[in-house]
Structure I
Amino acid sequence: MSDSQHPGAEAAVPTAASAGVASSVVPALDVVGLSKTFDGTQVLTDIRFDVLPGEVHALVGENGSGKSTTVKILAGVYDPDDGGAVTVAGTALDLSDPSASDAAGLRFVHQDLGLVAALDARDNLALGQGYDTGWPWRIRWRSEGAAAREALDRLGYDIDVTQPVSTLSISERTAIAIARALSPRRETPAVVVLDEPTANLPESEVRRLAASIRRLSAAGIGVLFISHHFEEVFDLADRVTVLRDGKVVTTRPVAELDHGSLVELMTGRTLDVDHVAQPQSELRDVVLATSGLNGAVVRDLDLTVAGGEVVGVAGITGSGREEVARLVAGDLSPESGEVVVAGRRIAAGRPDLCKAAGMSYVPAERKTNGIVTGHSVAENVVIADLRPLRRRGALRARLQRRDADAWIERLDVRPRDGGLPIESLSGGNQQKVVLARALRLSPTVLVLDEPTQGVDVGAQAQIRSHIRAAVAEGLGVLVCSSSSEELAEMCDRVVVMVGGRRVRDMVAPMEVDEITAATLQSVAEGTA
């Protein structure tokens, strides 16, 4: 095989014509020569790709490869370096004007969703568009509610649109952000940019979103789709552009690639990403137990985790799966029941006592509850325990840097600069920092809620390897996840939740399709 044919080699970016589309077709989005430098560091170099009308175009790459920076330039959040150009449906986009992208017909669903948690769905859908008003300038709330329900119904969601967004599940919040981008109050978009929209969605919601994306494509709207889930890329995308280290490696029709070749293009190396049953670690004493645990949805939950064991919690949205980690870690106060960590009974809603007993917790909502904004990467790594960094009562910067740098290296956080603001990292690298902070505490119990959301396939393998190594040393892990693949890959046992109750246990080795949304739905309906 020649270098030009090798899947890891750089290839020319195909034009619309070379992709089998008539040359007269004007791209819905054409990106030419975008570059970006932060504080002397080149993070994007000569980015080039286009999105055709009605095309679903995937943008993939490892965490820190430049995907989110590209999106933020398109959205007007960042100014690019001189020399690049973007056109939308043949019209040049003014990259210096933050409002130009919306006016040109670009719509965005960002990783952080951009919702106001204290407001309800009606208010969030009206942001940037205005309300339906009557004389004398009063909001027609009945009309607003009907419009919000209709927009969410089109995505397959039945949500109380009067409830604050903060009370909704992550998947429901994602639906609101998508519904806002597709609002019929605005002109039909030329391109919808979806930046990891499925990161927090279980398979059933992913299918709903996929149907919506196909409807957009059928209507002639271009879709720029960013995802770490390769099965979604192969299912939805027509072409894929691969970024590595801020550069375009290639743009190719998805039909020319398979899972392995796409991984190699993205990482520059061969990576075994197939499911392999993990060897059972030697079980030790029970390190986590719940008894009669009750929350808003969870009912009478009893479970145990032993040292050297990984126990998963599966369930569709609304099953109670979303509550389990928060109840166990003290992030939510249970209505009743008890949590015991390493033999110590923990008072309700006391995460400090959980930590003191030897529990570390990685929450699902990284931006809200995981990272500490306004602080550096190094500070985020060490902030949970500063005692080893003090000498004679004073915090030593040299010790902090050395400690943080070791964990940044160990978890492969990129860029490897502990002095950078945590906000400057990609979502996946922020997740690595949160995990590094949890593992640094040398816990007895590790509670993980959606641990690899927004993390690329290579980094997922690294994270799971670190966790399994700690498990082999006696760590007990409880992992709650909407990803059946993640649960099958990581867990020795999986507890299935339906209607707030534990209804089934699965024991390793497990196949991915045993714990898919379809199987869980069958369990919920009593047909499996």
Structure II
Amino acid sequence: MFVYSYIRFGFDGILVRIEADLRRGIPGVDITGLASGAVREARERVRSAFRNSDFRFPQEHVLINLAPAEVKKEDAALDLPIALVMLAASGQVPPVGGIMALGELELSGRLRPVKGVLAAAARALNEGVDSMIVPSANLKEAALLMPGKVAGVENLKEAAAAFLYHAKQGCFPASPSGGDTVAGTPLYTGDFAEVRGQERFKRVLEIAAAGGHNVLVFGPPGAGKTMLARRWTTIFPDLDPEDTVTVTRLYSLAGLLFGDEPGSPNGLARRPSFRSPHHTASAEGILGGGKHLTPGEASLAHAGVLFLDEAPQFRVNVLQALREPLEEKRVRIARASGQVQLPADFQLLLAANPCPCGKLGTAAGDCFCSGEEIYRYWRRFGGALLDRVELRTAVRAPDIDALAAGGNSGESSAVIRERVTGAVAAGKDRFNHAGSRVRRNAGMPPPLIDQHCALDDHARRALKTAVEKLGLSGRAYHGILRVSRTIADLEGGDAISAEHILEAVQHRRTGDDPYDVFHA
């Protein structure tokens, strides 16, 4: 008889099969299968929980095996399945196979909630396991993917009762389904119409949302960069079913599902996430890592936005480490025990001042930064990272008359989102017909660019002139074509015109030279 459990390791995690054997010998418990100290200590937690739950602790020699044996087990969530297989081996509950159990035991027999329950449910379903016993605090999380097939229990005694019920009835007692739970309130709410002015920045964000492009915005403090950035996801379409499960699963692995952190989902994540880490964040905090290879901000922003406010204040190694995820749409983490991959298909939004003091190019003109200081400030981005940012725009301080006018300004997020949703649907239809796994225009490789970004002679001449005058790289050349394709999709057309090319070039040519920021 065996019980399944789960340990967090990257995105997929590892399914653990736990079995027990009782034999003659000196009473005691041995645990094989590369158990860590936290798992070996389960012997004493289980012993005390048995006594306080009125169960008989076996007087034989107990051997617990955790398979696969070559993977180190470091999760206290294995306490409950170890206790259940010992109860079954000693004849106190009937043997039942094919059940997953998760939970950390207290000495009293109560169960503590654990992280990664939804991720465990997803892995269990992939392996054909469709029943779970979890702490009551984790019930809603597990029921999102296993409605009606999860038992939420408060203690070991209730877990044993659920085990016995399943042995007799082939199912668990009815519990809340959780399947219709919706995502929580977004971290940032608002509407594009609330931001007065900055029409060019709004246009750039609309193009980026439609095509999945990365954005750099720079301008003086107080110009509205952050205010508009925090409203960006309001013009994004809802997540598709695959992304809904993936994003929710990543939050589960990070222990943030149904959590207290603002913006954390309290159910299936229906809307794109918006992650805005502090500039002191480490590389592990952004990319992920740690003992259990927990997802970082880049993965939590999957199918959403990773916003780096005051981007030049981030550590250089953090900024440069984003290049690979931007290119590969995933994070690779190498450890001695193996390499894991975490989904990280996010859109990067960088916000910066034009110089360290933020006053370069302003009307006051009282910037006292030296040329060397400005150079060092912008050098932190690095050419390789900036080359992967296809849309750049400068913003000025808002016009006082516009601020004093009152009321809303421009189109609402709902109106813009309708255009964006149509452009996204057009792109998906195009790539589905091509049999490609590309999600947005920003991900088109050169062969698909050649196929879907055909230019007439006028547009080709405009692009050739721009590339030669601006000295753009091959990546920048393809980036302009991708952005042009998105602009055409927003207008509902198939052909890319010279006007589309010129607008894409206009949104590309700033950012490399800070002295030209406000001369565009």
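No lab work stands behind these numbers, since they all come straight from the coordinates. Keep in mind it's a predicted model, so treat the numbers as computed, not measured. Cβ atoms are built from the backbone, for glycine too; each structure is taken alone.
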Inset, instruction - Figure out for me which of the structures I, II the number 25.5 belongs to, where Kirkwood radius over Cα pairs in Å was derived from the coordinates. - result: II
Inset, instruction - Could you figure out which one of I, II the value 17.7 for Kirkwood radius over Cα pairs in Å, for residues 70-213 alone was computed from? - result: II
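I have 2.3 for distance in nm of label points 7 Å out along Cα→Cβ at positions 38 and 158, calculated from one of the structures I, II. Which structure is it?
II
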Legend entry - Identity of the structure behind 71, 45, 28 (criterion: Cα extents along the principal axes in Å, for residues 166-357 alone, calculated), options I, II: II
